[in-house]
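Several structures are given next for inspection.
Each reported figure results from applying straightforward, stated rules to the coordinates on display, with no laboratory input. What you are looking at is a predicted structure, and each value in this text was computed from that prediction instead of being measured. Cβ atoms are built from the backbone, for glycine too; each structure is taken alone.
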Structure I
Amino acid sequence: MKVKTIVELKFHHAYTGWNSLEITDSEENQVCVKMTDEDYLILADTLQTKADRIRKERADEAAEAARAAALKQEQENE
């Protein structure tokens, strides 16, 4: 039988040590994840993919807002 534990916390601080990633929330709860060098590389790729997606979504939203503002300005000048 496999026991699964899910821990939820709101990210506040992270520290990476020699072989572990420590994540602490604002209430000082802490999770320590033992990691190998390969684990760090996989995590880095995963985080980069997520960050790129977030940046693209934000850029798309900003571009849409700029288009809407330009259209509104154009309509006001007519």
Structure II
Amino acid sequence: MACAGCAGNYVVSEGNYQTYEHPFTDAAAADVRKRAERHCAEKKRIAVRTSSTCSLTQCTTSYQCMGKADATGYQQ
């Protein structure tokens, strides 16, 4: 599903997993993190980045919504 009004970011969301495609910039990475945190907060969970792969221009970053106890070992 594409996200309207997401500044060119593409998001795929399925259950507790989200994958974002975004420009390779600090601002875009921060925006994606905030969006993942909002999405997970709606489920009363914490957003944990599970992977991030970048080229010189684009990144694909994945997050998983986890309970607080499960997220503790994964947070950076």
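Observations on the model:
- Structure responsible for -8000, with helix-only ellipticity at 222 nm (-39500 (n - 2.57) for each DSSP H run of 4 or more, over all residues; to 500) calculated and labels I, II on offer: II
- Ranking I, II by percent of Cα pairs over 15 Å apart, for residues 10-49 alone, the structure that comes out highest: I
- Calculating relative contact order in percent (Cα under 8 Å, 6 or more apart) for structures I, II picks out II as the one with the greatest value.
- When mean count of other Cβ atoms within 10 Å over residues 18-25 is worked out for each of I, II, structure II gives the greatest result.
- Comparing percent of Cα pairs over 17 Å apart across structures I, II, the highest figure comes from I.
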